[in-house]
1. Of the structures labelled P, Q, one was used to calculate relative contact order in percent (Cα under 8 Å, 6 or more apart), giving 33. Name it.
2. Hey, helix-only ellipticity at 222 nm (-39500 (n - 2.57) for each DSSP H run of 4 or more, over all residues; to 500) derived from one of P, Q reads -24000; which structure?
3. Ranked by volume of the Cα convex hull per residue in Å³, which of P, Q sits at the highest value?
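Any read-out appearing in this document is the output of simple, stated calculations on the displayed coordinates, not a laboratory observation. Here the structure is a predicted model, which is why all the values come from computation and not from measurement.
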Structure P
Amino acid sequence: MFPGRDSLGVLDQMRREMNRLLDLYDHGILQRPRAFPALNVWEDGTNLYAEAEVPGLNIEDMEILVEGDALTIKGERKQCEQSDCSFHRRERGAGEFVRTLTLPVQVNADGVSAALKNGVLLVTLPKAETAKTRKIQVKAD
């Protein structure tokens, strides 16, 4: 028994809808959002560095906190206030954000500094004296 014309139309409509949904998934609309801001963290002998991508934000839009072994970057990305337009695509999120990470070593909170350049926030966290590598002199008898 072959399906009738009506059944083929329904199947074709279902196929188109599934293709549309899969296309949305492929283009990131249905994917889980990434944490904002994206971070890189690295260290050298004396400092830890945290670099955050914050395009479109001013330093006044952010707050950087160091408490114990945690670095927190808080802020707000303002919504575009275009009232007389209709967007064709809106992928940049807006609103408040908080990103907290546990630092791998103790830092001297009093010496922490932050700089914003070209949409990249660089937080410099001096290591605490107890976290710095020390070379131990070995004495021979």
Structure Q
Amino acid sequence: MPLEWTASLATGFDDIDGQHKELIEKASAFAHAVAKNQDLADLDQLLDFLDAYAAEHFAYEEGILTARNYPNLAAHMAQHAYFKRNLTEIRRAYQRDGCSEEIVARVYSHVTGWLVAHIKKTDGEWAAYLKNLK
């Protein structure tokens, strides 16, 4: 299941959209690596990058939403925390058990699937809110 950036994921904020494109690219590379059962070191590198970049992106996004008094900020931040927890759990499971169908399924549902759903719905909601403030 390839994950690619599409116009339906655009928020209309170029800086955020650029970061989302990068997240999707790395999440897709990670999912592909897991599906191909690549070396643990390669997966760790991708996970490290994805983890760090997601944290950086989430902090940036949350900073904007805080500054603009976004009313659903707490729920939005909770979703970001959920994503980070899932990455940690997937890493632990992979290191403990190696690649399995369960790991591959979790990567697709909790990493790639979550990103697309989050960007389309949740980020779409704050994007509409911010556009209405202008």
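1. Considering all the candidates, the number was obtained from Q.
2. Q
3. P
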